[in-house]
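As structure tokens, here come the structures.
All of the numbers you see were taken from the coordinates with simple rules; none came from a lab. Keep in mind that this is a model prediction, so the values were computed, not measured. Cβ atoms are built from the backbone, for glycine too; each structure is taken alone.
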Structure 1
Amino acid sequence: MTREELVKTIVDEITIDELGNILNDINSWDGSFEELRFEHNDEDFFNTYFENRVDEAVRAVCYGDYNYTDEYVRFNTYGNLESFDEWQVENEITSNATEIIERYLELLEAEPKYFDPNDYLDTDLCELIEKHFSGEEEEEDE
């Protein structure tokens with residue numbers, strides 16, 4: 001199985017929860033998908049990013065695309081807030097699934113002791129990845 005076929009197989013079979021966990025791990029490692037970093041739209045978010053700076057919070061809301069009732073929030077490229085409901089977040093993440101999985105496989109290959117597919121993926125996908133990196137599938141094809 002080629003790398004492209006492996007990526008396609010994973011993208012076709014992965015759940016949104018698994019993909020979200022991988023995305024969070026990648027962003028924690030190197031911020032590759034910072035534009036896909038979503039936070040819960042709650043008091044903790046505002047306390048973390050705007051503690052004692054109400055004027056900054058108001059500016060970020062006014063100049064952004066923010067809805068108080070949306071479940072998720074992120075900063076746009078200008079430092080203003082954009083809010084999203086769950087469906088919008090899932091759509092943004094899944095529309096970037098191929099790139100996320102490609103980057104995950106790159107990191108898995110480069111830093112195997114820090115990334116473990118067993119942490120996120122079901123057994124069948126883990127076995128496919130293991131076979132790909134060990135070269136077992138090539139031996140079976142011959």
Structure 2
Amino acid sequence: MNDGRVAALAYLEGHQVMTLATRGDDDVWAAAVFYVNQGFLLYFLSAGHTRHARNMAHQPRVAAAIHEDYSDWQAIKGIQLEGDVGLLSGAEKDTAVSLYQHKYPFLTQAPEVHAALAKVNWYCLRPTRLYFIDNSKGLGHREEVTLLP
């Protein structure tokens with residue numbers, strides 16, 4: 001496994017929020033969503049009435065970024081990706097819910113949150129291209145990561 005792939009997977013595991021960029025009929029939108037990953041598959045949830053969910057229903061091709069709010073440009077690291085989003089059901093949805101509850105245990109502790117989770121849509125973002133950004137290796141350094149094992 002190459003260093004960029006290892007670094008990207010570790011970064012995904014260590015973070016919780018991705019900014020999802022979507023496109024609708026005549027507009028674009030960005031929304032921050034909690035995610036959980038299984039390798040490079042990114043699972044997240046959203047209410048179907050949200051602007052980004054409506055956009056994804058219209059156009060499943062999206063872009064996303066995962067990063068921190070760095071104050072030192074040399075410390076900047078992160079993920080930039082593009083891919084396709086699909087609505088989950090059945091066993092795939094069950095897997096996403098289980099992974100999500102493992103990463104975010106507070107979701108199982110409050111009955112009102114548990115009830116709300118039953119009403120949302122579950123999605124999988126399957127990246128087709130992913131870059132790992134690491135400015136410690138130079139300004140604007142990014143490495144395309146091989147997604148297949």
Structure 3
Amino acid sequence: MEKFIIYTDGGSRGNPGSAGAGAVVTDGLGKVLREAHRALGVMTNNEAEYQAVILGLEIIKKAVGKARAGASAIEFRLDSELVAKQLSGKYQIIEKTLQPLFMKIWNARVATFPHLIFTHIPREQNHHADQLANQAMDEGEKKPKQALF
């Protein structure tokens with residue numbers, strides 16, 4: 001079975017605050033196939049971590065196609081122990097705002113990605129995804145604010 005590794009990171013400045021997500025898709029040997037980042041607006045750090053996993057699912061599908069991605073082993077490596085353990089079924093989801101994000105990933109897993117693995121890694125091993133998440137937060141903070149009247 002073909003294998004892909006997706007490094008993801010989400011962050012929030014202020015928690016809740018200006019948030020961003022980053023994801024890096026590699027092949028089984030570590031060659032970067034695609035990367036992406038996304039400004040998320042205002043949310044918590046944990047919500048941003050979930051959004052980074054969703055971003056990873058979107059870009060693997062674009063990078064290799066839905067059929068190939070669905071037939072492959074996909075390992076997510078993230079430095080959020082909470083999110084990795086929740087998505088692995090080891091921790092309960094208490095925070096109500098995380099439940100719909102969990103369900104979105106769960107439904108994608110059932111429909112398209114049956115071979116997902118979630119691995120918690122030290123922050124030092126997640127530098128590339130962290131850089132992308134920070135880039136997204138920087139870009140989100142630079143967007144002009146809309147008038148309220």
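Where does the value 1.00 come from, among 1, 2, 3, when FRET efficiency 1/(1 + (r/R0)^6) of positions 24 and 96 (r between Cβ atoms, R0 = 25 Å, to 0.05) is the thing being computed? List each step's numbers first, then the result.
On the way: 1: 1.00; 2: 0.55; 3: 0.25.
The correct label is 1.
To test your reading of the models, identify which of 1, 2, 3 gives -8000 for helix-only ellipticity at 222 nm (-39500 (n - 2.57) for each DSSP H run of 4 or more, over all residues; to 500) when calculated. Only structure 2 yields this read-out. A value of 10.9, 30 was computed for Rg and Dmax of the Cα atoms in Å, for residues 32-71 alone; which of 1, 2, 3 is the source structure? Corresponding structure: 1. When percent of Cα pairs over 26 Å apart is calculated for each of 1, 2, 3, the greatest value falls to 1.
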